[in-house]
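Below: a set of structures, written as structure tokens.
Nothing in this text is a laboratory measurement; each read-out follows from the coordinates by a stated rule. Note that this is a predicted model, so its numbers are computed, not measured. Cβ atoms are built from the backbone, for glycine too; each structure is taken alone.
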Structure 1
Amino acid sequence: MTMAHSKSPHSPSFMILGVGAFAHSIGGALTDAGAHVSTYLTRDYGQYSPSLVGPTFLRDVYPSPVPLIRDKKIDVAIPQSIDWAMQPWAADLVKSGVGIFSPTGEGMRIERERDFAQKLCAQFKILFPKSYLAANRLAAEAILAEHPKPFVIKNPLCSPTSPIHTILCETVADTRAWLRNVNYAEGVFLQEYLGRAEAGHIALVSGGEIYSLVTNQEYKYAFNGNLGIVAGAPLGGLVERDENDKYGLARELLHPLLPWLREVKYHGPIQATAIKVPSSAPGKWHVIEYNIRIGVTSGPMILRMLKNSADVLLRTTRNEKLSLEFNDGLNFGCSLTLAGYGYPFTQVRGPQLPLEIAGKPDCDIWFNEVTRNPEGNLMSTGHRIADVIALAPQLDTAIARAYSNIRKIRVVGSYYRTDVGQTLWPPGNV
């Protein structure tokens, strides 16, 4: 649900490379900030909602977005996934001169290659869980035998299409059992398990400087009480405006990287996700991964918090100094995901089902796997139906508003977590 905003012919033009709630929310926030928005649909689902905020283009019709970007005089491309750099048109996109809201080249390795991130942290004395690469099951089991501790099992090369998605093992027995059942096509990255006291910090890097935006928390487990499996995408999230780095995540995990960031001419978003380890007095953050995106759940909240968000993104893609201003009163945000039939067990699929909204929402609702049937009625089409996002001066107000609105949406078999904000916050708590 977006607010009306006038646009001038000279407003910046953005093309989102993505689908679903990501494209709908980022596009909606930028449209409300006065920008022109279109979407190049990179996947075969979640294609309806981006059309609510601007023109959309199918990859089956347009094998490359680059001719569109030139023809439409696009100022900035915003990729949803780091996999854009693996597409056959990636080099042409970089050469086109369009601003890309993502680091390119060497800068991408900090998310793409987990072992590279570990080595970078060692170089700049950033705490990182002890981790190992294994090419196959035999090597992985040998590592576990030599280091009998629980591990988080990850893909060595971060990608939405990788054969392994994060498997969190809290005991040695858990780890041993999973090592017998994972796909070793790309090998595995075994990262020492450090507990659940996780939080993140999101910043922009531009003009050789780091600009803190928010500290955030993602509710990654599928069910209340942080039970079930780690879902493919979070079931909820919180953000706190934090340009002064209240919790020290940027100070410990991002600012030491500044020499490297400047060396590789990094400009774009960066997120550090970390675990606070109590035994590491006085309770130090250990980074578990870096991401080079503003996030599916946090991104739209950040754009709502920023004044002149379209200009901030444009200047970041040009690697210029930034002067960030925030909208008064939007200090906290809460995101809730309405999950559909079978989620998070995505091999279980239900039919298309009617989606009803009772009353008028008073916060953002961004649709994911949703379409309209020939009669014009909204229908859910997959596992993640919508993200409901509310912002407010106080955290409890943002949480209450998000829950008030998600209760207005009805799809049979759907669910959402009812305990977001009751655990894991403030950052460093479980």
Structure 2
Amino acid sequence: MTRMADMALSEGAVDFIDDAYLTGLVEKTLADAGRVRELLAKSLSKQALSVEETAYLLAATDDDLVEEIFETARELKRNVYGNRIVLFAPLYIGNECVNDCAYCAFRRSNKDAVRRTLDVDETRRQVEALENKGHKRLILVFGEHPRYDADFIHDTVRTVYETKVGHGEIRRVNINAAPLDVPGYKRVKEAGIGTYQVFQETYHHETYAKLHPADTRKGNYPYRLDALSRAQEAGIDDVGVGVLFGLHDWRFEVLGLVAHALHMQQRYGVGPHTISFPRLRPAQGVEVDYSHLVSDHDFKRLIAILRLAVPYTGLILTAREEPELRREVMAFGVSQIDAGSRIEIGGYTEAGDAQTQALEKEQFELGDIRSLDHVMRELVEDGYVPSFCTACYRLGRTGEHFMEFAIPGFIKRFCTPNALSTLTEYLVDYASPETKAAGEKLIAAELEKLEDGELKTELIKRLGRIRETEDRDLYF
């Protein structure tokens, strides 16, 4: 058990989640079509919504009004993100854990779990396997254990960046790990990470206490709620929040996420870079209350509402979900997905192409185990531009700087060219013939849409260099 003295909060930390107030909004906000339409107009002007305003969208259950919410989310997503979808892969480094979360197969009391931590050589082999498929962006996932301290995370990130095969390289490493103190975050930042992601799991205090025993590190609700504030104090201005939907009323959790985003915006001038919203999935050795499971219809609603409430935050949809549902909800909210994912430790080299799932080695079951190439081909055939772009992070367009570009819409000047560049890299270096043909057709169509000028001329030159030379990583 971690000593309380080792769990200091950020300066001026507050518990900004008022359970009674948020529950009251969920239960007492009445359906009001006129108010909803006013808020949809506000969202289209790219203004964030308050928790009170978000509650009106949650109260809308009439089919026609819900469809208006969906359509507005589609329009807003097109306006902010265009037709790009950013791709990444998770890499699980270790599943040792001192916590005992009731819903997680990694919990310490699960005696059936096969515990393992990748060593340096094993990590390199996993990265090489990912690079050989075409991945450029990873999120490293760690259990919460003393051995996975800031130095271990730092060194693992450096190993990933240093591992290169042919044209393959990882250009952005995000982190999903335990909350750290300020010195710990500073150490991890030195490795050159992208986003540091911490899931609150549930914002509901009573539910949180029930699922996370008090004698564990994760049992300290205020310390976890304050996690990303400490990251900001350490200079990490690119952070991600998330909830595991299915632990409590999904409407309450949406308000919690919005409250968290607003708190970050008000305190640090920038909200979270990403929001994740996985649904509770079966896991080996786990028996929990499934009474709060979120239906597919409500799942679509919460994604659309989050897009409208926090217009400039990336929404991440993971491979927990089935392919058809993923395909549908990308249209009205999602901006990032994983593909070709393996979540068992060592899975990218040891599971084989069949992607067999060993439950005793996984944190939960996946719903989408298709290959990266399969997902890429489907995306381009659906008119999306798959992107492995990492330019904003590497050029310092993060935090407040990102907002300066994103809020006026200037980000489109960079995103489409960079997405087409990284897509061309994938098509030349890794794609199957079918995916390459579909991708080149899409690139030609996207170039036709661009206004003639210096940017388009330079982009065409760069795409030619990628196709005809060894030049790679050409970004604006």
Structure 3
Amino acid sequence: MGFVLLASSGCKKFIDVNTDPNNAVDGTEATILPPVEIAIADEMYGGNAAFIVQNFMQTTAINQPLPQIGNYLEINSDLDGDWGVYYNTVLINLKIINTKAVADGKLNYAAISQILSALALGNATDLWGDIPYSQALQGTANLSPVYDKQEDIYKDIQTLLDKGIADINAGTTTVPGSDDFFYTGDMSKWKMLAYSLKARYYMHLTKAPGYTAAAQAQLALAALTNAMQSSDDDLEYIFPGAAGQTNPWYNNFNQVSTAVISSDFVDTLVTRNDPRLSKMVSPSTETGLYTGREIGDAAAGDLESYSYPSSYYMGIGAGVYMMSYSETLFLKAEATYIVSGYAAAQSIYQSAVTAHMTKVGVAAADITTYLNSRGTLTAANAEQRIIEEKFISNYLNLEIFNDWRRTGYPTMVKVPNALSDIPRRVLYPEAEITTNPQPQQSAILTDRVWWDAK
């Protein structure tokens, strides 16, 4: 990229006393935005925490002796880098963009910063629960910010999205161009993303204490009237594939990491005769068969005997998919089911499946055959069918962890040789515990975040 992100101590107690004259210490909205967007796609959606979550959700298995993350071995220092990405790379620089944009009258940049801040906050609080925000991002002015309750963070998320929408509606003339890697300054798409995210975060609270599924579904349906209209509106980033610009999942699934696809995910597609199998999974180079590794297996096997993600997901120049039109349709299907029943949700559910299948290249006739094989929604199976199909369409996305925690789907059991029950969060990082001790940091992997009600 060439541009160095502006750094802040965020929530850590360290101060840089040296100044490098060759590195930027300030920048414009247009120079700060591109590397922030790259960090979101690369490190938030393809980084360490994202990879950990895939192991919890049994889509990925590590071909190494136990113990390891596959059987739920995690230590606090494993998350140090992820916390730094969220606070010291993404959120602080989005705050800088917003401050500059408001001062310069560039409200479209302010809108983007607010929408992406909501996304980053949402991911962070869903991973950790209570997190610092109201007193955070002040640098040396406050090195010990308190942790806000997750419920309050969720209110902040909706406020940020509303502000972003309002700033877009203000209609200022300055818009990003090629410096916006996600939508190249198309503010209509940013606005649709904001409404789509509003629906996502409304639906996260369908079972939260003090909230009702019906009320959250109504709010989501209202937001979805202005949300994504086609897969052309997806929030995604296609990596160039050059040295230093490779798709993070290409790096995650490599010979050094020994990560392969788990048998749980592969077998699900095989059992259902899902036409996405060949679009999403590569057969074993040794056998030509679609073969996953049993996650939690104590014995290491031959890497060549297992399947990997297809080039659509794992290619060196493939994309990372952060929010999609198919997700908005699944949100609409679930919300419609809650408000109006399974029959009303049927066509929306099928449209959601169709949207993802079309995107990965499944032929129309094969889509019809598959939908017919899955049957219709009923009162007994509607939630399960919707979330199970959403799980497949959101492959390698953080949202599958959120959906499982709030609905219990897809159905999973803890892996063989598990060190605990299935984790329901990640640990607070050691660096944060050392520099900013807070009561919440005693949480263990099986503790539930606030909205993850029993």
1, 2, 3: which one has mean projected area of the Cα convex hull in nm², for residues 128-343 alone, as calculated, at 13.6?
1
Could you tell me which structure in 1, 2, 3 was used to calculate FRET efficiency 1/(1 + (r/R0)^6) of positions 64 and 256 (r between Cβ atoms, R0 = 25 Å, to 0.05) as 1.00?
3
Once distance in nm of label points 7 Å out along Cα→Cβ at positions 56 and 264 is calculated for all of 1, 2, 3, which comes out largest?
1
Calculated from one of 1, 2, 3, mean count of other Cβ atoms within 10 Å over residues 192-199 reads 18.8, and the structure in question is 1
